[in-house]
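Several structures are given next for inspection.
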Structure I
Amino acid sequence: MMIHSLGPPPSDAEVDAWLAVLTAAVAADQPQLEAPSRREVAGRLCVPPALGRPVLWAAGEGAGEGAGVAALLLFTDEGNAHTAFLDVLTVRPQERRRGVGTALWARVREELLAQGRTSVSALVDLGGPGQAFAQSLGFENVLPMAWYEQELPADGPAPVPATPGYELLTWHGPVPDAWAPAAAVAHGAMQDAPTGDMDERIPVWTAQRLHAVQQVIVDRGGELITVAAVTGAGEVAAYTELVLPDPSGRRAIQYDTVVTPAHRGHGLGRAVKLRMAAEAAGRYPALRRIATTVADENTPMRAVNEALGYRRERGAGIFQLTMQPA
């Protein structure tokens, strides 16, 4: 089995082969889900993230023929230079149990050791081939979580409750420059979110870093909406972010939802999420579902989501491996 390094950037044929592998895997392993679109896959492969350096491989007899794919993200921020994230390691169903996944992992492991990384993590769905493969390599679930989904109601979103003392603002695309410093401060409140035993550390947010991360979403062909509850003093007291990797698709991903410590207990988390659902339903007529992950130990956010109609779709976890030299 030949393992090819891709890009940067990968060719159109390599993007098509990558998409074919993911589409076949989703159909076999998670038929209730929709496979990513070509626009989404091309964006992720061709536009690098702001906080790391991607390394891509494909398995097959030719660079445009996909038996399996792997994507590793080597973090470049100072606090995470010791670790990495395995974004994808997927094998086409008919090619499984032929050593393809093992061969891809061998290249990933070689790169991790060459770059001096002492750990690597991955987001793994529970109960499927990904969990079995990860555990066979020694990965352990260090942050149990689940995927939750909300169906947008056919009769329109629920009313947004009043938020006395706060104004709800909506931003499309990166946060406006005038609000970026306050938004970066609010992102810092993620420091108290559950992280289990993860080696990866939440970065120190600045206005520049926030803009860079959000601009990547746009450059990849996606769209980003932020709804923020702000005070008269110019604070961002709460916010939620929604990402549409393909704006013509039926599914969006809820990113962070944060209420800063000084403003908790006022229903702001529920308010920004309800306003977000209303904004998304009005702007994207094809959108049907919003998905998000929540750590099992994050009881407050799970309660907010349940009240808004989110249902548990499937279990997942951040699986982590401590690297051992050969």
Structure II
Amino acid sequence: MRDVRALPKAHLHVHLESTVRPRTVLDLGGEPAPEEGFTSFRAFADQRARVRGLLRTAGDFRRVALEFCEDEAAQGTRYAEVTFTAAAHGERLGAPEMPLEAVLDGLAEGARYGIECRVLLDHSRRRPVERLWRTYRLATRYEQVIGIGLAGDESHPLAPFAEVFDAARDAGLHLVHHAGEFAGPASVREALTLGHAERLGHGIRVLEDPALVEEVRERGIPLEVCPTSNVLLGVVPDLAAHPLQRLRAAGLAVTLNTDGETTLAGEYGRARDIFGCDDPALAELARTGIEASFARPELKAALLTGVDDWLAGEVRDPRGPRPGPWSLPRLCW
């Protein structure tokens, strides 16, 4: 049985503010999340907002970005597209560029761990379109920022933001939206049409509409699937009920991600232990993630070769044996 941490992986759906280390939260004056976890998405979002509020200085943002790189590299992530809510932080702190520039500095320094990172800037559906325009302008200023997208409560429609996404597409930015997580096929269709989505954040509820499944499959739109997060936030009742294997069986391009609520190696371990994925299936998930990424072609090629090498023989991880068992983590710090 091969070590999933040694499998080269791309991480496509992970929110930087959800990856802050527990020790860092305490160092910045924060408090743990409730021991019993969260009973609603709103409670989860409120806790994450409290954590975001702890980030005040350039040093804070640089620190969490650098720690992200170290932690991801330890899980076998070799390329990550990390989501960051830059405009909201800049607005909160009265320093529009500082949070993003500090994060980019931290990610650049984190390359020493053997990981390459790019940034996707997100915008809450609950917030005004003017902030999304600020997000768009930030994204066009920094080469390391490769795209933008909507996140948050899908009961708020995408339509009011469509003009920004038209401009972003014309500017060459990638577009990736949360859709098909808490809402059904209508949310996915809106993301694909008005939002010009190239990937779907979560997207698991596409299965509720067979015609939409066929469209997403034929268009090759990848899904950023985050099983553990879906359970922790109540999207599905437990991992046994998660549609990961049904999505794969439908011929959809399924990538495996964390949302920031677990480790990527842990998610691959659960894919093996709970969903019954053997090593070839795990390699397929890794390949799909790499191919669905917006990484440089030469990096994609190198990572795909690494996946083949992992599958061809035992690739031992110098950090030692894999941890286990792959239990479901609590949403707490």
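Read the figures in this text as sums done on the coordinates, not as results from a lab. Every value quoted in this text rests on a predicted model; they were computed, and no experiment measured them. Cβ atoms are built from the backbone, for glycine too; each structure is taken alone.
From which structure (I, II) was semi-axes √(5λ) of the Cα gyration tensor in Å, for residues 147-210 alone calculated, if the value obtained is 20, 11, 9?
Working: I: 27, 21, 13; II: 20, 11, 9.
Working through the options, I get structure II.
Here helix-only ellipticity at 222 nm (-39500 (n - 2.57) for each DSSP H run of 4 or more, over all residues; to 500) has been calculated and equals -9000, so which of I, II was it run on? Before the final figure, lay out the partial values.
Working: I: -9000; II: -13500.
That value comes from structure I.
Mean projected area of the Cα convex hull in nm², for residues 171-290 alone was computed and gave 8.0; which structure, I, II, did it come from?
Working: I: 8.0; II: 7.3.
This figure was derived from I.
Quick check: 3.7 is what I get for distance in nm of label points 7 Å out along Cα→Cβ at positions 43 and 307, calculated from one of I, II. Which structure matches? Numbers along the way, then the final one.
Values: I: 3.1; II: 3.7.
Label of the originating structure: II.
Once mean count of other Cβ atoms within 10 Å over residues 67-74 is calculated for every structure in I, II, which label goes with the largest value? Display every interim value, and only then the final one.
Values: I: 23.6; II: 20.0.
Comparing I, II, the top value of mean count of other Cβ atoms within 10 Å over residues 67-74 belongs to I.
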